[in-house]
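In what follows, structures are represented as structure tokens.
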Structure I
Amino acid sequence: MKKKVLLVFKFLLSAALLYFIFKKIPFADVKQTLVNASWPYLGLATLFFVASKIIAAQRLQDYWKNIQIRLSNTYHLKLYLLGMFYNLFLPGGIGGDAYKGYVIKQQYETPTKKIVGILVLDRLSGLLLLTVFAGILILLPVHDSLDPFFWWVFLALPLGTALFYKGLKKWYPETLQIFWSTSLKSALVQLSQILSAFFILLALGVKDAYGLYLLVFLLSSIVAVLPLTIGGVGSREFTFLLGAQWFGLDYDKAIAMSLLFFIITALISFLGIGYHLKKPGLVKLD
């Protein structure tokens, strides 16, 4: 019952946010912006998004290996894609992370606490670098309104990273040996997604204020991590709306950018339906 109530709440919140957004910005205007988007640039945006997910899957592989769970790269990539499908298209059923944890628990004697810890740590590692890149853009002279936040962000970035490292040392000391390699992969994941967002901007014909659009994109990605709406739908667009108001960006292009990134995410995630219909066979490595 709790899951059903939560699912209904997420649907209603997503719908309410989208309704509010398109009351402020006519959908016809956004639709026209989407129709005029450049397909070659959208193709490049999709390639970089796919690259980000491949690197993210490799990062999770590093964490699995660290607790002696060794899976073939091909099998793990299929499992990761299936997890993306579950996260986006089956929000009321088994979440993608929960399913991956369930499959691995069925085949290994690793304690559940360790498996859950690795899945949480993988998410936090990505969130840390997402926040770091957003912070770096705030430190750059992209908009005068961000100047009051400069020293707060300047101090918060190293402090947050140090606290994350200290948390690993206390609760997951075995992962310290792969801290730098997984952090590098997290950085490459975010760089790939930033490039994906950049090519979406080019596809929409945006010619300036790239730093501001990308900052809003990163902030919306942080908000979308919170499990408040279905697949981040609504919360991401709402963040773009607020960002466009704050920085004086083109509303139509800001919302269109958010929708295009979601469409690319959905298209790639939907490929996982094949592994939902026919589950990939587990392939262990010695």
Structure II
Amino acid sequence: MKRAFLYIDILGFKDLINTNSPKIKKIFEIFDSLKVHKQRHFFSLQTVVFSDTVLILNKNDTETNAVHLYVTYLIEYTQELFYKLAGINVYFRAILTFGEFNFEQLKNIQAYYGLALIDTYEGEKKLRGFGLFVDKNISNEVVIFHKAHFSEKFDFVFLCQSLKNLYSITNGILPIDINILTDTDDCYRIDEDLRFLREVEYLMSNYPVEEIREKYRTVYNIYKSEFPLFFEKFESEGFLPFTINSEYIGHINPFDLISQRELSITQEKS
């Protein structure tokens, strides 16, 4: 049976387990609180969680003319997860696809299997960076979110919609008229987008393992390529709210870097 299918891998989960981090409980609480569970009856969605892997699928066979609805909803789900996990400095690599996947409720167990699961599992392990990647076989169904070519098989989906909207409205020119941030809801998550970029910039330069630094650098460069004029300003003045407008302070402390605090604690213990 063909279904819309989302595969999510939480990055750094092994280290969280090894250090008995309180983030582990928080991660599962975040998954449990997502709005997808409130609307699952309408979309017939099933969520499966085991360790650092999460699968979200529609339980019914997806009609061809309904694929874009599931794709849009699953991206919105991923975006909600992205912002909540980013708030505790946790990131993931996710693949959205459409393919053969079987779900069966047997007498005593639930069975999950299919090519879509195998393809996403193997594809995720080969990907650099993190975030949401959409299989090119359904990339045309992504109509609300902005995307960019990533590889022969995948496109990268930009979950930082407010950043994209602000770039489109201003043609990339900073500083902006502060009223732009309040006249519409198009940029209401710009503070969270800037926080995300601050954390990524810090981690790509300071994380002690080069392989991990490269993951952050990959994502940073994707955003930089898509928003070059913004990054000219951000890289010289910082990913700070004041860079957008001198009177804008936002609602997130721009000088409090979670990654900086966590790396400092790790270094003190080692």
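A short reminder: the numbers here are calculations on the coordinates, not readings from a lab. Keep in mind that this is a model prediction, so the values were computed, not measured. Cβ atoms are built from the backbone, for glycine too; each structure is taken alone.
Starting from the value 36: which structure in I, II was relative contact order in percent (Cα under 8 Å, 6 or more apart) calculated from? Can you show the working numbers first?
Values: I: 36; II: 16.
Clearly, the read-out refers to I.
Which of I, II yields 19.5, 57 for Rg and Dmax of the Cα atoms in Å, as computed?
I
Could you figure out which one of I, II the value -14000 for helix-only ellipticity at 222 nm (-39500 (n - 2.57) for each DSSP H run of 4 or more, over all residues; to 500) was computed from? Mind showing how you got there, number by number?
Details: I: -26000; II: -14000.
The structure behind it is II.
Supply the structure label, taken from I, II, corresponding to Kirkwood radius over Cα pairs in Å, for residues 12-115 alone with the calculated value 15.2.
II
So if we calculate mean count of other Cβ atoms within 10 Å over residues 68-75 for every structure here (I, II), which label has the highest result?
The maximum falls on structure II.
When you work out FRET efficiency 1/(1 + (r/R0)^6) of positions 100 and 180 (r between Cβ atoms, R0 = 25 Å, to 0.05) for each of the structures I, II, which one comes out largest? Don't skip to the end; give the middle numbers.
On the way: I: 0.55; II: 0.05.
Once FRET efficiency 1/(1 + (r/R0)^6) of positions 100 and 180 (r between Cβ atoms, R0 = 25 Å, to 0.05) is worked out for each structure, I has the highest.
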